[in-house]
Structure P
Amino acid sequence: MHRTRRQTGICAAAVIAALVFSTAPSDAQRWPQRPVRVIVPLGPGSSPDVAARIFAEQLGARWGKAVVVENVPGADGLVGTAAFAAAHDDHVLLFSPAAPITVYPFVQEKLSYDPVRDMLPVSAAVDTFGAISVTVSLPVATLPELVEHVRSRPGKLNWASGGGAFPIVISGLTKIARLDMAHVPYRDQNLGIQDLAEGRIQLFATAMTALLPLAQAGKIRVLAMTNKERSPLWPDIPTVAASGYPELAFDGLIGVFAPRGTSDERREQISADIRAVAADQAVVKRLAATGQIVRASTPAEFTTAIEEQRSRISAIVRLVGKPPE
């Protein structure tokens, strides 16, 4: 009789425990428990910074916790990416272009982070559009016209670019099209863009958002977009593929990464919240005004997109070798 009671008590305890654990919030559901810090590895006003602040505002409302954007610029995003990897904090996320995974392993001799283990893809957030532009004093309106113009003036024209994949893309263009142009390095791309507007350099490639004010003012001319598809924001500007150079196409992929050790469950939860924010038409309109379109995804979709971009960049690097700093 006592044995039966003991067995009954054990069974009851097991049932209660099962109910407790089945109704207890999962690891992903409990998160976040405190403010979330979002590191942007580029400066204020950059495309990732603008997008990060729009998403942070909406995610904070959904999570009921502050989501604080922190700019950690330097070395074209390497400083901020390294700071994220070194934080070892499950309440720190990275909002960044894919370049720390897709570009820098090919052009940097040594990285202070592991691009596979330290940066777990959570969700794409936006696509930004890259553009190849020229000074308006150059008598060209298309990329093929630019190629012919440069070929007729070997060694007389200069080019510069923003960071990330842009130096690789223009190096690829000069290699494929057999162009003799000098590269002019800039620590601050805004100085290079200003020199482009004033005709001191002739060609510049970077995110369209950085070029937009001068393009709208008629001080520079955009010849082609570096993305695989035309931008719905600027449908009249052809892509590099449509201009005859499909091997140079890559998307301006910007998204959210979680730190090493983050569970798949939590990544899926954060991704679902990002996708919910991206579905808000007010968010879509705010991003469009900055020259970006929403591109939210699952962790698996983001991983696939990163691998595709990595493959494209790898192919160009094999063609041209290490690009200029």
Structure Q
Amino acid sequence: MENNTKSTILAYIKEKGAVAPKDLKSITNIGPRAIFKQLKNLINKGILAKTGQPPKVYYRLAESDIPSPSPAIPLQNTDILEQNYLIITPQGQAKTGVDGFLYWCKKNQLDPNKAFEDYKNTLAKYNRFKKDGLIDGLPKFKQTFPTVYLDEIYYLDFYSLERFGKTKLGWLLLYAKQTQNLELMKQIYELIKEPIQKIISAKKIKAVGFIPPTIARQLQLQKELEKMLNLGLPKINLIKIANQIAVPQKSLNKLEDRIENASHTIMIDDKNIYDNILLIDDAVGSGATLNETARQIKNKKLCSGKIIGLALTGSFKGFDIINEV
């Protein structure tokens, strides 16, 4: 009986493409609880895949089987992937660790073992720029701007890696902002809370400023992170000015346009003088907004110590455009 029900469900899904659980009531002689049990078993066996979130959930045939990680990637190396690898598929599924890497290999018709060796070497190349979990972005800024107003600038990670695409933080940042997904924002918070607390302690930070967004959204990443972090420090009031047409930095490909945009849209409404200040941004492409913010703070003589910038992600090259976020 169970096998007949399973065959009936699979045949129906194969014919229709994707179905909701309620669609299966008319073709089976079992109740909703039994239907969900069948669906769960088929998912666990890799035969079906689930799309959506309750109450709108659909089931479809899974893609052809991805090879098991055991023979493809030695078990002693899988920790590297579990800690670092994430990919968000075109269907909107977040695949992490070994499963995500095998998905990417299959999609690109690559041998997982060889690809993993390349990934490991590429990761090591990029990780050489990290010291105590931070990437020093000051050399890049000095290559980009005639005058750098930040005393120090750090990234928590690069936005992307050559060949392998976005980093875990890069993927989360992109879709947290584009889809205003609070769960993804919470995942970002879990990744950044410890390093931000460390830099506040190590650099003796006395005030913090969060770079405000240009595009109006119901759920703003920077605002949510500010609430989650709850740093307990004085906050510098940074204001993003809305002109006749809001032009986001990511839409500008020339450095001079980004500098002009930042100088006319970011303002500081604060009269207090602070010692060391931390400016937090989500992603640094050119760095024009962070540099302009630091310039205005110095011109207003609001800082008696250092102005330190911190971006969740930054680019590897000198002047580079991150036009997705």
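Annotations
- Structure with the greatest value (metric mean count of other Cβ atoms within 10 Å over residues 128-135, set P, Q): P
- Among P, Q, which structure scores highest (criterion: mean count of other Cβ atoms within 10 Å over residues 160-167): P
- Per relative contact order in percent (Cα under 8 Å, 6 or more apart), the highest-valued of structures P, Q: P
- Of the structures P, Q, the one that 0.15 was derived from, the read-out being FRET efficiency 1/(1 + (r/R0)^6) of positions 48 and 200 (r between Cβ atoms, R0 = 35 Å, to 0.05): Q
- Among candidates P, Q, the computation of P(r) over Cα pairs in 10 Å bins from 0, in percent that gave 5, 22, 27, 20, 14, 8, 3, 0 used structure Q.
- For the structures shown (P, Q), distance in nm of label points 7 Å out along Cα→Cβ at positions 32 and 216 is largest in Q.
Readers should treat all values here as calculations from the given coordinates under stated rules, not as data from a laboratory. This is a predicted model, so every value here is computed, not measured. Cβ atoms are built from the backbone, for glycine too; each structure is taken alone.
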